[in-house]
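In what follows, structures are represented as structure tokens.
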Structure P
Amino acid sequence: MPIKSFTKSRFNPVGGIADFWNEIRRPTPYRWPILALSVMPVAAIMGWALEQEYYGEPERPRINYITTLPEGRSDAEILAENRANQEIKDLRAAEEERIAEEKRKMYKALGKATGIDVEAMERKAEAERAAAAAAEAKEREERAARVQPAASESAGQ
């Protein structure tokens with residue numbers, strides 16, 4: 001005897017539940033093993049999902065400022081330290097350029113040994129380096145032009 005639907009909706013689960021109940025009550029020899037096999041994948045997925053750890057939003061970091069420079073430094077001390085740092089930076093840049101030049105010499109020797117036109121490659125590389133240097137100089141000038149009006153506006157206030 002089928003159960004009548006209580007509502008007129010197309011998506012009413014009552015008919016499906018009634019069919020399931022009729023099939024599960026029917027005495028078949030494999031109904032319990034089939035039901036167990038049907039439940040196992042869902043149980044395995046649910047067990048795996050419950051073992052997972054879920055984390056919320058991380059706590060915002062607290063910033064502790066650590067100062068390594070003395071507070072009462074004079075302008076002369078700051079300028080002296082900046083000059084010393086600039087000298088170190090220039091020495092590092094010179095050393096990097098020397099290493100790059102050595103690499104270029106080695107690659108030139110390798111290219112000549114293998115029969116490659118290294119002069120054409122050298123001219124092309126030199127043109128690329130010059131273009132990069134010009135672009136960097138232009139960018140530096142544009143930045144300086146943007147900073148100078150802002151500095152004069154803040155000085156006028």
Structure Q
Amino acid sequence: MDQDAIKIRLMRNEDFDAVVGIDRKITQDSRRQYYELKFDKLFKSKDYVPASLVAEDENGAVVGFVMGELYLGEYGILQEEATLDTIGVDPDFQHQGIGERLMHEFMEHMRSLGVEKINTLVHWNDANLIRFFSANKFSPSKTINLERVL
């Protein structure tokens with residue numbers, strides 16, 4: 001696919017079904033409720049800053065997305081950190097640079113909002129996702145997430 005044919009733009013409420021569909025293709029599971037909560041925050045919260053993007057093909061179909069969060073801090077001051085919590089590229093369009101384009105545009109968008117650091121979580125056994133984030137200049141943080149299963 002011609003990379004110039006891919007357009008990156010801010011996510012809109014009407015992208016919901018496409019995002020859920022891409023996620024279902026990737027995970028083989030429907031996480032519709034998760035995305036309902038995410039979209040409610042994205043489009044209904046007064047303290048939420050638009051921080052999610054989609055990639056469209058030449059026909060205007062959504063083929064990838066990245067979702068993050070940046071909240072207004074105290075007194076309306078933007079925080080210097082944001083999170084990237086979900087990224088997905090339709091399996092039919094993977095390995096064509098769309099994920100990297102989404103990541104680049106997401107980072108530029110966050111930088112324009114004054115963000116200096118992006119945090120994300122990856123399951124430590126997910127070598128492909130770790131490799132993707134590493135290739136996009138993410139590195140392990142200085143903190144360790146500990147858990148205890150009961």
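Values quoted throughout were computed directly from the atomic coordinates according to the rules given, and no laboratory measurement underlies them. Keep in mind the model is a prediction, meaning the values are calculated, not measured. Cβ atoms are built from the backbone, for glycine too; each structure is taken alone.
Compute mean count of other Cβ atoms within 10 Å over residues 21-28 for each of P, Q and report the one that scores greatest. Don't jump to the answer; show the numbers that get you there.
Values: P: 9.5; Q: 14.5.
Of structures P, Q, the maximum of mean count of other Cβ atoms within 10 Å over residues 21-28 occurs in Q.
If mean count of other Cβ atoms within 10 Å over residues 37-44 is computed to be 15.1, which of P, Q is the source? So the calculation was done on Q. Which structure, out of P, Q, was FRET efficiency 1/(1 + (r/R0)^6) of positions 29 and 117 (r between Cβ atoms, R0 = 35 Å, to 0.05) derived from, given a value of 0.00? Only structure P yields this read-out. Here helix-only ellipticity at 222 nm (-39500 (n - 2.57) for each DSSP H run of 4 or more, over all residues; to 500) has been calculated and equals -10000, so which of P, Q was it run on? The value was obtained from structure Q. Ranked by Cα Rg over 2.2 N^0.38 Å, structures P, Q are topped by P, which has the highest value.
Each of P, Q could give FRET efficiency 1/(1 + (r/R0)^6) of positions 45 and 85 (r between Cβ atoms, R0 = 35 Å, to 0.05), but the derived value 1.00 comes from Q.
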